[in-house]
Structure 1
Amino acid sequence: MTTREVAARYRWAILGLAFAGQMGYSVCFQAVAPLAPLFQPELGLTNVQVGFFSAAVSAGSAVMVLAAGSLTDRLGVRRVMSFGLVMCGAFMLSMAVVASFWQAMAVMFAAGMGGALVLPGVSKAIMDWFPPSTRATAMGLKQAAVPVGGALTASTLPALALLLGWRPSVAVVGILSVGAGGATALLYRDFPVARRGWGAGTTVWVGLKAVLRNGRLWAQGIIAVTYVTVQLALSSYLALYFSDVVLVPLILEQHARIVAAGGYLALCQAGGVFGRVCWGVVSDRVFHGRRVLVLAIVGAIAAPLGLVVSDLGRGYPAWLLAVIVFVYGATAIGWNGLYHVLTTETAGLRYAATGMGFGMTLNQVGTVGGAPLFGFVVDWTGSYRTAWTVLAGLSTVGTLTSVVLARGERKVGQTRVG
């Protein structure tokens, strides 16, 4: 059986394992937001400190993800990704026994380092096993695991935490990540020629140098930083915003508002699921691999929606709130699959995971700063309105950058990938 025949038969199983690995990490990362209304008063945290929980995970990823990409190219997806999932889950389990803000920060930072070992591998798996004509669709399906994980945590963790407490709820999240790591170790198989270009005597530094000299990867990082800042702020604060402001005229009882706010966050994440798949299909089928052009379209929709969300405290009806948060999620959360496939294609097959690690390093700048920035603006101004307006401005910056880069973009059949 040829390599192409093996790939055709096994690629959908690979997609399933990449999806599980991505979701195993994403539920760890996104468990904080829906539980914030419960642990914030218990730990006496400010809005900025709530944002730092997510930022700690991102900071841990940022210091590790570039090296993780090089290790994945060198050692293979299975070993690096499975270890990262187990490491991330183990630290989330220890989150259930932390006694202070700084202990929690240290644990979340370590969990982020484990997650960094996962991120390049799940994207390299798609790059290795799927052809360019369906790669963005597959990457979008894989990346849908992030909002699926967010929707799962948002819709279940608040109710579970009200029943058992927020600490046991976090422990459940850790168990899911460890389980995903075990499944990866047992079932994943590296692509037969996945290590092409790493000949005898080649070191990880060769790939790092090649990637760091790629100017287009640096320019694409501007899009990632702006878009991911919006995404992380939205994911981290939408539940608090709805619980504290938007739903107050509609729901009088606080616990009911907390559960309902989690439901709206879950709907926003569901929009992200739709967007990640939809934009991948649009890129592959409608624009024939022009990833940056589609990223520009996504940002052009997200920017005005940020202004709309800033005005939701005026008592909008429930059905309209649902439509707005779904569409905002489809854009502000739905862009990542396109960026991941764009980054790996720009880096080429030889250094796909290294390129993904580099892209994720730039990505983590916005991930680290997004939630604290939003919380700082809320605390400083005493209003959510200004913070959402800032996010609209960032979406605009990312859109304009995408428009500039799209002018020199080639179709997928013309793109050099190795």
Structure 2
Amino acid sequence: MKLPRYRQRIPIGGIAFGLALGLVATPEIRAQEAAGQQAARPGAALGVDLFRAFATRGGNVLFSPYSVSEALALLSEGAEGKTKRELLQALHWEQPSGSLATAFGAQDRHLEIATQRGAALLMANGLWFQRGSAPQPAFLKTARDAYGAEIREADFRGSPAAVQREINGWVNLKTFGKIHDLFSPGLLDANTRIALANAVYFKGKWERPFESNGTVPGPFYVALDGAIEAPMMHETEKLRAVSRSDCDLLELPYEGGALSMVILLPTARDGLAALERGLDSTTLQAWLAALDFSKERSLHVTLPRFGIRYSADLAAALKEIGVVSAFDTRYADFSALNGNRGLYVSAALHRAYIEVNEEGTEAAGASLELVGTLGIELSGEFKVDHPFIFLIRDNATGCLLFLGRVVNPGIQ
């Protein structure tokens, strides 16, 4: 496990002492941020690619680009040839492949430091292998040292159902009960040799919470001329926001200031589909940069209270963006993992959960791979009353912890 389950709050005296010394990042912290960006930016680009794939299936969407990119990076460490190239291309990784583990390790260490003052963040990797068929020592060392993976033997041949319960229980524990069953009965069988799982849990209070007695029913337009009644939260605070011709962006910081939620609200009530068609990683990065350089201004914010539980066939989405050979029994090459060409990815799953309310946000995500055989001036109001995109990010590196959309806040 790389990150502690809960961050210890700094005593008041410690905060006062830190402020007395000044809040200037040390060269070590700045170097950690720079190294973490090497993993965060490709991970965010992968996240946008997957979002577009998930969005075609309709409904609310929620997943963790951080979780998926971490799991794919670890899987790529065991791949060779075309399989490795496809995984690295999906990760938008343009650096030497040998630096991948270093970058992802730096990202995790940065997040550990960044969240010590506020939000609780837990990330964990787990690896289960068939008893008597241990992976290559070099792969195990990288998995343990760079990715902090918890490595365990398992009896897939004799008791696949028991291993399934163990992995589901592990994910349930790491996400504090928010992801109950990462995969359904029967997915593991006697041919499974290795299971890689990643779990991420986040809980953060708003820097400026919404008043609970200010939440009232209000219209949320699920269609151009059709609305449902949803619990609408209200607050008036100084916040960062920018407006473009096609969408408005709002930043809602979490306690401690390291992480924030960003809302991307289409200008038109029926503008979500057009916004998604034009969204790519370069565009998103530019919009977020404009938001970062904007000044805080007094805004009255209206935001629906919502919760989402989301399940995705990650394998189908990965194939859409070019990860093909890993799932093909003829062409998969995971020889760096076990020393031969006898493995392929039989399933890749993702489960995610989020609850956004007056106090803040609680979110969790988990991924599993089975190897088997600039803006326009805003008005003083930011009213989120129609479908929108949202993300939770680390402000320093741009790491996307969660990415999703709400088309109906009344449906989980």
Structure 3
Amino acid sequence: MSNTFYNSVYLDAELCVGCINCIKRCPTEAIRVRNNKATINKKYCIDCGVCIRTCKQHAKIARHDLFTDICNYKYSIALPAPSLYGQFNNLNDVNIILTGLKKMGFDDVFEVSSAAEVVSQISRKYMKEHKDKTPIISTACPVISRLISIKFPNLIPYLLPVITPADLAAKIAKEIAVKKTGLKKEEIGVFFISPCPAKYTAKNHPIGIEKSEIDRVIPIKDIYPLLSSKYMAEATKNLEDLSTSGQIGIRWGQIGGEALGTKTDNYMSVDGIERVLKVLEDLEDKKLTDLEFIELNACDSGCVGGVFTVENPFMAKAKLERLLKKTTKLNNNKLEDYVLVLEESDVYWNKEVVYEPVFNLGENLKDSFTKMNRVNELCRIFPGLDCGSCGAPTCSAFAEDVVRGYAEEKDCVHVLRELYEVIVYDEED
């Protein structure tokens, strides 16, 4: 098991007041409240961003890069996620966004939606050649890949071994820039304009590949005000024809887009981390065996619902739908378009995804069984109210904390009250 776990989500202890809102919503039970402050277990955290949405004190924050980092490179390329297009009112041409990014200071742009169309093509080919591995599970969302690697080891063989559209876009864009400028790769900066913190984590700790070609990850919420207040207006005065993607790629910005790109009718699209967890549990229990493809996205409505976005996810989805109606091209890219800069093998994973048993109680099977028996004993002692007063999300999670040595039985207020009553009763006698 890896001893290093990279996370982008972290806690600002000064802002934390020790409430328990976050522990109830974390899908992997990665948060505890001890001594009136929350803590995040890096091994369990999957950077889904749910705690950022939940925290009323804004004590949960995500690491990211800055737009000003373009000064660190001789040539900079913006990679706009398709979810960016859903943030703006009355957008009828994505070239306004793309030209605006160049007006901001980027030397070039490359649409992630273009790479998504290539991934769709490769996915169709993989599904056709691997009918024995159905249902194939999408891997475009880093949160899902990370979640499966730590919690659902039996599902790892069903993961689609294809790099994310963002990573593919970075590969293509950087290769094109090298040929175009004659610069070295390290002199070229690729900036992904991201809807979520998981993409920042994936840049630094990618799944399925040794190294990501993405150099910086900038939140959509940092780019949006610059574009909307100034550079989009400037772009309309001298609009460049920069868009290379069509409806299939742009639709990836919302839930269902990836599945539609596979061109199969036998699929399921699921958004929201709680619903995703239920589907993964059903998959592991062999309850969903008749599907060819399952698209999973941790955020509500898909990437348009990421915590780095600015628009309400349901409104952003509606805006993206309106834009799609004005987009006449269905699919403007094929893998062959990039044959000069890319080999087909570059689209597939080059690193094995392995199970990370972070939730194991013991060092070996015997030790785990012994500790699990102790957990069951404690659960019979605890009230089963899952009140969160102990700082853990459930009585079961608290019992595991006690067995691991992270907490004591008397941290449960109900156990402490019973202990107090016994002491008082004995003193009165």
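Every number here is computed from the coordinates shown, using simple stated rules; none is lab data. Worth saying up front: this structure is predicted, and the values here are computed from it rather than measured.
One of 1, 2, 3 was used to calculate Kirkwood radius over Cα pairs in Å, for residues 292-387 alone, giving 19.9; which?
Source structure: 3.
From 1, 2, 3, which structure was volume of the Cα convex hull per residue in Å³ = 140 calculated on?
Only one of 1, 2, 3 returns 140 for volume of the Cα convex hull per residue in Å³, namely 2.
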